[in-house]
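Novice: Just below sit the structures, each encoded as structure tokens.
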Structure 1
Amino acid sequence: MKQTRTLPLSRKLLRSVCAVFIWMALVTGVFGLLTGSYFSGAAWTGLAVVLLAVVLEGSLFSRLENKPLPLASFLLVALVILLIGASEIINMLTTRPALSVSYIFDALYSLGFIVLGGYAASQLLRQSR
């Protein structure tokens, strides 16, 4: 039987991927609350707070650290992050700047994802070496 190649999870990698998800949930939640979509905004903000609590508490990371994960899973996550990052770059280049709440949140979401997603993707690729 053929053995698949696995890589150990690192704490730095886990934190960087969680940072991407926290950013996405927090910006989406605050935007929802400011634009009157209270249920959606509260749900996304609540998710961001829960993820942040998990990151700060750290015991889940201790259990996941050094667990083997298939190489294909690493590459799939990196590919998804890179595709979303490319989409956000295209969004930044094609959206006309305006002084509105929706544009400011769109720009913050895109810039935050590009920075945090780029760091997470670099951690994924570094871990796979």
Structure 2
Amino acid sequence: MMLTHDEQSQPVAYFIDKNDRASVVPIVMDERVFSDTVLRVTQLSPTVFLVCDLRYLNGVCVFDTLSYSERQAKIETIIEMFHSPDLVALLTPDEMSLDIPIRGWETYDDMPGTLGVFLPVDE
């Protein structure tokens, strides 16, 4: 999900699917985080997104400088301080309901800039 500004300088959120198709997401969120913030999300339903990681925060690449746990702490702070789930809900992995079927989880080491490893639920 990209939080940015459109041609009229209005804040806009885009969900970009695996085929690189962008769609506008009607999200209620403070404009202060719309300066080119990029969240890696998984769409669980049309109005619910699981926030898996944070790549850029207001134009600054935090992926290369913060560990996964530090990025998760930033995500939780952003959601708590700046997001209201009135139209679209952003969930952290800790908030995700156990009754939503998932294929698995990613696990991470504590080094900044490293990618996670996907572990299927079935194993």
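Any read-out appearing in this document is the output of simple, stated calculations on the displayed coordinates, not a laboratory observation. The structure displayed is predicted, hence computed values, not measured ones. Cβ atoms are built from the backbone, for glycine too; each structure is taken alone.
Novice: Of the structures labelled 1, 2, one was used to calculate helix-only ellipticity at 222 nm (-39500 (n - 2.57) for each DSSP H run of 4 or more, over all residues; to 500), giving -4000. Name it.
Specialist: 2
Novice: Out of 1, 2, choose the structure whose coordinates give mean count of other Cβ atoms within 10 Å over residues 9-16 equal to 14.5 when calculated.
Specialist: Among 1, 2, the structure yielding 14.5 for mean count of other Cβ atoms within 10 Å over residues 9-16 is 2.
Novice: Supply the structure label, taken from 1, 2, corresponding to semi-axes √(5λ) of the Cα gyration tensor in Å, for residues 41-112 alone with the calculated value 31, 20, 8.
Specialist: 1
Novice: Quick check for you: by distance in nm of label points 7 Å out along Cα→Cβ at positions 33 and 89, which of 1, 2 is greatest?
Specialist: Structure 1 comes out on top.
Novice: Upon calculation of relative contact order in percent (Cα under 8 Å, 6 or more apart) from the atomic coordinates, which of the structures 1, 2 produces 21?
Specialist: 2
Novice: A further question on this structure: Can you spot which of 1, 2 the value 1.9 was calculated from, given it is distance in nm of label points 7 Å out along Cα→Cβ at positions 49 and 81?
Specialist: 2
Novice: A value of 30, 19, 10 was derived for semi-axes √(5λ) of the Cα gyration tensor in Å; which structure in 1, 2 was it taken from?
Specialist: 1
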